[in-house]
Structure P
Amino acid sequence: MTFFYSALLGAILGVLYDTVRLIRTLFARKKAVGMCLDAVFVSVSCLMLLGFVLTVSNGQMRFYVLLGIGLGWMLYAYLLSPTVYSVLSVCVRVLTRVLQFVGGLIHRAFGGIYHMMQFVCRRLLDGHRKKKTQRLEPPSDQA
């Protein structure tokens, strides 16, 4: 039964990897984001493996546990990964459109207030700059 659970853990790690891979494609040009995502993935994977070894296999790291994780990951990668990745991509696209719609509503609702505040601030700054740049003229010699 432990072998089955370790294969299930491998499949779960595969889903986690696909999620990280999808997030990485969103930030394709940012290498720092990719490195941070890799560090998070490795850390979470190690914690999951540690928790699995401590709870399911009574704290004993066995070869068949690692074999089961690898086999579960490979089965997931070849059988389910393309489908799961496509579903995750669709979810991200839908979420992006929903957020854009909500952002547009917020912009329409508060955009007028923002432009009014921007207008007032510009007027205040322009008035302050004019006062600052005005020079005092020397007194005239009329007597």
Structure Q
Amino acid sequence: MKMANKTKMKTEEKTKTKKVVVKEHTFDASEHILGRLATEVATILQGKHRPDYAPNKAGTDRVLVKNAAKIKVTGNKEKGKIYVKHTGYMGHLNERRLEEMRKKNPTEILKKAVYNMLPKNRLRAKRMKRLRIEA
């Protein structure tokens, strides 16, 4: 008895060829609160504001954030918020307060906030590449 050749079916995306318009969104961080700005930026990076949104696509729009050093926080977060990082070695737990982060690298504050608001999947790195933050 002969076995039939098995071929794998390839699924192709059949869409009309159309030009994708890439927009650059610019935000002034001195006018915004940290979490509220991070949610807006994460939404744009995912492409959820566009009518052609698909969760399996990285999106196309770019985001530029200016004056990241002047971003506002509410309450007692300036002294109370702690960023924790562990190197993997015993006893190497690094803790840094928000005020220390603002002095050392103010762009890292917004970058971490946006990074943690994006879905945890393979597209996160591609989406973060389209984010530019200026102090």
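Derivation of every value follows stated rules applied to the coordinates shown; laboratory data play no part. If you're wondering where the values come from, they're calculated on a predicted model, not measured in any experiment. Cβ atoms are built from the backbone, for glycine too; each structure is taken alone.
Of structures P, Q, which gives 1.2 when distance in nm of label points 7 Å out along Cα→Cβ at positions 58 and 122 is computed from the coordinates?
Q
Which structure, out of P, Q, was log10 I(q)/I(0) by the Debye sum over Cα atoms at q = 0.15, 0.17, 0.20, 0.23 Å⁻¹, for residues 34-105 alone calculated from, if the result is -0.74, -0.84, -0.92, -0.99?
Details: P: -0.76, -0.87, -1.00, -1.08; Q: -0.74, -0.84, -0.92, -0.99.
Answer for the origin of the read-out: Q.
By the measure distance in nm of label points 7 Å out along Cα→Cβ at positions 42 and 82, tell me the structure among P, Q with the highest figure.
Going through P, Q one by one, distance in nm of label points 7 Å out along Cα→Cβ at positions 42 and 82 peaks for structure P.
Given a value of -8500 for helix-only ellipticity at 222 nm (-39500 (n - 2.57) for each DSSP H run of 4 or more, over all residues; to 500), point me to the structure among P, Q it was derived from.
It traces back to Q.
Looking at structures P, Q, which one was FRET efficiency 1/(1 + (r/R0)^6) of positions 26 and 90 (r between Cβ atoms, R0 = 35 Å, to 0.05) calculated from, given that it came out as 1.00?
Working: P: 1.00; Q: 0.20.
Answer by label: P.
Here relative contact order in percent (Cα under 8 Å, 6 or more apart) has been calculated and equals 29, so which of P, Q was it run on?
Working through the options, I get structure Q.
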